[in-house]
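Chemist: Read through the structures below before going on.
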Structure 1
Amino acid sequence: MYKQLIIFWLIGISFSAFSQDTRGVQKPTTADKNVCKHCINAIQNKPKEVSFGVTSDEKGDIYLEINDKKWISSVFKSSKDGIMLDIVSKDRYNCSLESIPEPDYGLRGTTLPVISGKKIISSLKEQTDGQYKGKIGVVPTNLRSQELEFNIFFISNNFFCYYHLVYNLESNGLEFLDPGMYLDTLTYSDEFETLESDEAYKLRYKKLKFVVPFERNKAVYSEQDIKPIYDSLKLTEFDIKKISIKAYSSVEGSLKRNIQLQEQRATSIAKALQNFQTPKIKNVIEAKENWVDFFNDISKSKYASLAKLSKKEIKSKLVGSVNKDLEVYLKKHRKAVISLDLEKKDPYKKFESDELIRQFSTSVAKKDIEEARKIQSIIFERIKNNVISPDSVKKLEVPNSEEFLDVKINNLSIDHLLDVRTGMIVYNQLKELEKQFPNNKKIKYNIVAVTFTIWRNQWQEINPEKFKKQILSLKKYGIPKLLIDRLLINYNIKMSYEYLLQGQYSKKDKSLNAIYAIFKTNSNVRDKDYLHLSKYFASYARRELALEILDKKIKELTVDEDLLFYYLNLTIIDPEITKTDNYKTIINNAIAHNESRFCSLFNRFKKEGGITFQLLEDQNLRNIYCESCN
């Protein structure tokens, strides 16, 4: 119903002498200074909500895709206005070449004949998703086996006026933050978290993360080394299902030796933790050199100039007195970042699902509420882990009495978390409970959470003003402000989308600004929310807000991988940013997290979130790419 937006940024270029086939199109001279005025004004004043780009199919047909036919019509004024396609091959950036050929007249590849604006407009056909699509050319036969991208040169009165580089940027249009549902505690569909107070979240299930420092030349860890960590994590109620260890060495010395040492250390830690429990732990181990902390730390030292060298050159410098001077930093770079996937211990582990459900019914009949809730929680965990069918929830019969109210709310909530299509059924059942228990905060909160699902899917008409008052009224029932803030963010996400559809851009901007204001004052934000809101702002071309949201997170070695790579998506096209030493640190962090994913950024057709291989026009990026990805 709602199509994800793809953002295409415009990049202007300066002209130079050229030798490529320009198809008779001319370069404007001083005497022709006004010839491009209309075209450039139309492009520079393009509403930020308008997006367009060029694609091709398996037959080699090339298409223009755009979400606003009226705007593209306004660009072309005369019969001599149109576009020229520049087909760029990835071979241009082959790492075996010493340098990239200088773009001729801005053109980087093979040109196709100019297609007039009139022909472009007539080719555009409306699609089912509200986009427009029209065929504008065919890929030459000799290029079809190559990796290709398509740029547009806007032509006015047969003069070159504006070069448009197309690249992909992942974004969110109408996607809500997960509001969660109140069970015994606030529970999210993607992970279980317990709300302890208005100030802090305490992780109840899923993951724990901590850092273990390594002593120089020490490769083996014993139970005694690990026991303080084990005890501090209070794992007596949990089993460790999986250990993910990223082991980092300092960067001096042999890469091969560094990796071997880190793998030994990580394996030793995993074995030590395994000794604390019987169930087998799955281990995932990666070993890396810690270039991130190295670049961060040397920027503060007298050796800051090292950051401008390649990794190979840096290693050659890290000997003798230099290595001794930098040991104060290097010793902090030897460490392991350990993530634990936990599962709460199950006292009913040997019980099959039917026997567990019978045990639940027996507890209800005996009015043993605590035991019923314990069994109910185990059933939910098994459903979440795909051990038993979600239909098991329907077999948990719960009385409507007040003493079993929390158990009843739990059932309804998990039903909705497991399948949003139950939204109307769960909503109606919650409304019935509300009649019996009009001041119960869990019922009040869950009704609002389910209403977002109904509003999102247009299952029932929702009055925006009344719904906003309903959200704000949660405060008097004891719902913490930080949760109400999340709901208000969702409210404004929906309203901004509605205003966009109605063409009320000033009201849409007001909703965007309201979201940003709420976000800035909310100190408890999950990594998923940072990423989600950044994509949301990017979808409305508010790149500055998207960057600000991510800025304080991306310099940490342990930063969430998706956050880090989305930051690269937002910034990697800006040569003023990519040439800085700080950006080199960020890129090395991305490579340390996932080298393959970093290399995929340079191919916009990759599923991993590619942008464009034309980023390699930037020599700083090309140097890093050829060092890491070639």
Structure 2
Amino acid sequence: MGYTLAQKIIKAHLVSGSMVPGEEIALRIDQTLTQDATGTMAYLEFETMGVPRVRTELSVAYIDHNTLQSGFENADDHRFIQSMAYKYGLRFSRPGNGICHQVHLERFGIPGKTLIGSDSHTPTGGGIGMLAFGAGGLDVAVAMGGGAYYITMPKMIKVDLKGRLRPFVTAKDISLEILRILSVKGGVGYIIEWGGEGIKNLTVPERATITNMGAELGATTSIFPSDEVTRAFLEAEGRGESWIELKADDDAVYDKVIEIDLDELKPMIACPHSPDNVKTVESIEGTKVDQVCIGSCTNSSLYDMLKVAALLKGKTIAPNVSLSISPGSRQVLTMLADSGALSDILSSGARVLECACGPCIGMGFSPNSAGVSLRTFNRNFEGRSGTRDAGVYLVSPETAVAAALSGVITDPMKLGDMPSVVIPYKYKVDDSAILFPCDEDKADEAEILRGPNIKAFPDSRPVTDSMEAELVLKVGDNITTDHIMPAGAKILPYRSNIPYLSKFCFEVCDKDFPERALKAGQSIIVGGENYGQGSSREHAALVPLYLGVRAVIAKSFARIHVANLINAGIMPLTFKDPAAYDMLDQGDALMLSDIYEGMDTGSIILRDITKGTECELNVNFTDRQKAILKAGGLLKYVGQGND
């Protein structure tokens, strides 16, 4: 039996463990990336570890999230990250150089290499044939220090694409179609490999759009083969020497195979407030639109932007619509300007924003109250845009342009003939905004620059053999990290200040939660299915840690959030019988006992002291995870000399 593509890369990077689905494996990591919303904490953690220099082949620190500098906080964080990169051996991508995933794809991605990043959309690198994972900042810090990255060996899904996309049907529509098929939790525990004859006509930027949105499926990662299309992209970036051919064996076996006929695919749209609430665009045509945003790490490539410019050329957006354009990188913006396409965009009435994440994480350009916003982004969670009552829809750039021109949701196939767009044979390469670190022999002289908003990592406590705690919050299904720890222009500047950030924890669900949790001293949270889906932000674990949360009990969890909870020293537990969820109420006094024994047997009894009832909880920790929890989190575990 042959290997799948992902299995081949895993085998080549396996440090320990067996490649049996469900078993814990450790992988050697070649590259890491961070962004500024998660990077400050990751570098504080790395510094605490005491490693003198990063030990990866390449590590890059990007500034792309908190670029709005309305006070000193973001600027101080940027300065801190730059000084850390200079001292410890990372490259530093300056503000304005672009979104981490777009720039990494352009300038650093290498087929067959492993990459982890403190951002859930790091699997974008799978578009170029990398095995790329989103992870919490602490996992990235350990990898930068030379440690392995631990995951549960995934199962494999093969998505076979047949046929060819018609004009106005795009890679984004493929992403939305697979979300319609699998849902936001359908990829949990799987790596998704894309193949079939249909991939031959997909460019690397289109492939990256698809692997980017694999994060919305809950997948461990997604990956495309490295083929002649990949070679052409790398040669256009002046990096042809990095190309190698990578593909699955002909006799590789997959746990599930899904087929999508591109000839039959239509323009799709994800309706509020979930990426898997997918319908055809034609089914909801006519809905009035207030705002359109084109960009984000999903759809901000040169190919996307050239199509947008061609469709806008000589036209003016509807008077009731506000349109923003966010190029994904300085390379994209420069080439738009040089080709004249930027003028076509500006002449339409669009506003061109910085090469950054921007509106995608609520960093400016929020919709009007109760507004309808069409976005080419990857997430449309309630309140993520910065406007609580906005209706956010996810669409392709072509569908976005159709709505911007007409003022209502419109099937882009009604725009007429699709203008011809030619991708340049060579991209304009200018790496002047990527700064190099100091020489290793000068590192001792390099100063770390800290601002007053940068606070220490919150202290954690070892998990004890018994625990009595109040149930301080009970929430439903599909709670996202945006629910737990919101983003947005008002909150993101405090990502390096956990005490202040804690005031906003679960603000979307219950404004009184922080005060109630602090008063309880130590507490437990109860959730439904797919708890912790969404971004990789470890703040969704670190802030509850600061507030005294000792365990989270849910029907099921998202992969990255489980790792982040354990890394923070918080136990993630699941109901053996999901119906037990209904027996618990906020305010109940709960008891967990014989925890250590339960870690070994796989089962703990939860006693509801208030009601006099009990239920059984599943405990599914590896030996390493047990040791991390007993040590009081990954940072303390590493501090004890473990890897």
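Where a number appears in this text, it was derived from the coordinates with a stated rule and is not lab data. Here the structure is a predicted model, which is why all the values come from computation and not from measurement. Cβ atoms are built from the backbone, for glycine too; each structure is taken alone.
Chemist: Please state which of the structures 1, 2 yields -8000 when helix-only ellipticity at 222 nm (-39500 (n - 2.57) for each DSSP H run of 4 or more, over all residues; to 500) is computed from it.
Modeler: 2
Chemist: Upon calculation of Kirkwood radius over Cα pairs in Å, for residues 44-259 alone from the atomic coordinates, which of the structures 1, 2 produces 18.3?
Modeler: For Kirkwood radius over Cα pairs in Å, for residues 44-259 alone, the value 18.3 is produced by structure 2.
Chemist: State the single structure among 1, 2 that was used to calculate distance in nm of label points 7 Å out along Cα→Cβ at positions 316 and 556, giving 5.1.
Modeler: The correct label is 2.
Chemist: Out of 1, 2, which one gives 34 for percent of Cα pairs over 45 Å apart as computed from the coordinates?
Modeler: It traces back to 1.
Chemist: Given structures 1, 2, which gives the highest value for distance in nm of label points 7 Å out along Cα→Cβ at positions 68 and 324?
Modeler: Max of distance in nm of label points 7 Å out along Cα→Cβ at positions 68 and 324: 1.
Chemist: I have 2.5 for distance in nm of label points 7 Å out along Cα→Cβ at positions 212 and 588, calculated from one of the structures 1, 2. Which structure is it?
Modeler: Clearly, the read-out refers to 1.
Chemist: Among 1, 2, considering only FRET efficiency 1/(1 + (r/R0)^6) of positions 52 and 428 (r between Cβ atoms, R0 = 41 Å, to 0.05), which has the greatest calculated value? Mind dumping the intermediate values first?
Modeler: Values: 1: 0.40; 2: 0.65.
Across 1, 2, FRET efficiency 1/(1 + (r/R0)^6) of positions 52 and 428 (r between Cβ atoms, R0 = 41 Å, to 0.05) peaks for 2.
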